[in-house]
Structure I
Amino acid sequence: MTAQVFAPAQLVGYLALILGVTAFLQRNDQRLRLFSASQCIVYALHFYLLGNGPAAIGATVSSARSLISMRYRSPFLVVIFLGVILWLGAHYITNPVGWLPIGASGAAVIAMFLCHGITMRVILFGCTLLWLANNLLCGSIGGTILELLLATINASTITRMILARRKAVALAAREADWRA
């Protein structure tokens, strides 16, 4: 077991863990996307080394998606990315488990291109759960830890954003009452 914990594939997974945690600590959507893109590239290498082609493909497409979504937000790009993900998935998936990372990558495309703020993070939370299932099934130590932490961090960030929004609404209401 010790050898597996320190195998090259697992060490790369630990680097993805660090980048992923950093990504979801961000409240700024652009910084979230940048760190997410970096994490996905490292994740792709990790899954390639583990022999999980569909996850490597999903992570690679996710990295490109995160970078492109920093500048462009278009339903047309959603269609392009979903088409690429589904086409690659159909060509490289050898068992039903392979659809977990492909589904997560597809849902994340919708989140990154069409959503922002809390809605984006809620969809990404669902994607995290799909990646968690994939990682448990393929033996990714760092990836499993990453997705567990991301679920926790993302839930915390969503909660903080909701509370901040409520506070802002309450403050605006008090100011409106004061002016009236």
Structure II
Amino acid sequence: MVAAIGVTDIVTDAHVSGFFGHGDNPQFVINVPSSAIWAGSAITVIHAAPAGFGGMGDLTRASRLDDVSTYRFKNYQFIENILTQHQAVSKITRLYDRVYLVSRCNMPDLTLVLIDAYEMSAEHLRNAYNRYGQFDVAYKTNSYGGITTAATEAANSMGVGAYMLKQLIARLYKP
């Protein structure tokens, strides 16, 4: 069973909590349009059910699983595994679909935004800032391609870091 909503800005726990705890819980919550932001609180409610979430593409990928409720977008699951297994990280909190608060052992917290791009550009960084607000670190989730010189310059001017995986792992050790 799939629950569908039509939130245009931010999907919150208030939008999704009514679907759960009444017997037949949905196995997946889809939002149309897919351009909306998912708040971490909504994702927490959905995953606790348990259920999957996302847009039409996510639902299509989830439909290939034996249990749709176990669906997790691979980029999110990958970075969550990296962060929770990193010895400098004490806790991660999901703020939005692509934003995490990374609590580190005896160091300041970092706000991490995920950017899925072949070539991370300055525009990607600016769009992430406009969409999610201030962050400390941008992680390029696509392992192919790179980070443009303009993106590095934009990151420097914004006071943030723009990293691929190896650089992100090293950054987690630094205050």
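Some notes on this structure:
- Structure responsible for 5.2, with distance in nm of label points 7 Å out along Cα→Cβ at positions 22 and 166 calculated and labels I, II on offer: II
- For distance in nm of label points 7 Å out along Cα→Cβ at positions 62 and 142, the highest value in the series I, II is held by structure II.
- Given 14 for relative contact order in percent (Cα under 8 Å, 6 or more apart), calculated: source structure among I, II: II
- Each of the structures I, II was assessed by distance in nm of label points 7 Å out along Cα→Cβ at positions 6 and 158; the largest value belongs to I.
- For Rg/Rh (Cα atoms, Kirkwood Rh) computed as 1.06, the structure of I, II it came from: I
- Given 19.2 for mean count of other Cβ atoms within 10 Å over residues 30-37, calculated: source structure among I, II: I
- With respect to mean count of other Cβ atoms within 10 Å over residues 14-21, the largest value across structures I, II is given by I.
- Of the structures I, II, the one that -29500 was derived from, the read-out being helix-only ellipticity at 222 nm (-39500 (n - 2.57) for each DSSP H run of 4 or more, over all residues; to 500): I
- Taking FRET efficiency 1/(1 + (r/R0)^6) of positions 54 and 150 (r between Cβ atoms, R0 = 25 Å, to 0.05) as the criterion, the highest value among I, II goes to I.
- Across the set I, II, FRET efficiency 1/(1 + (r/R0)^6) of positions 70 and 118 (r between Cβ atoms, R0 = 30 Å, to 0.05) reaches its highest value in structure I.
Only the coordinates and a few stated rules stand behind these numbers; no lab work does. Bear in mind the structure is a predicted one, so any value in this text is a computation, not a measurement. Cβ atoms are built from the backbone, for glycine too; each structure is taken alone.
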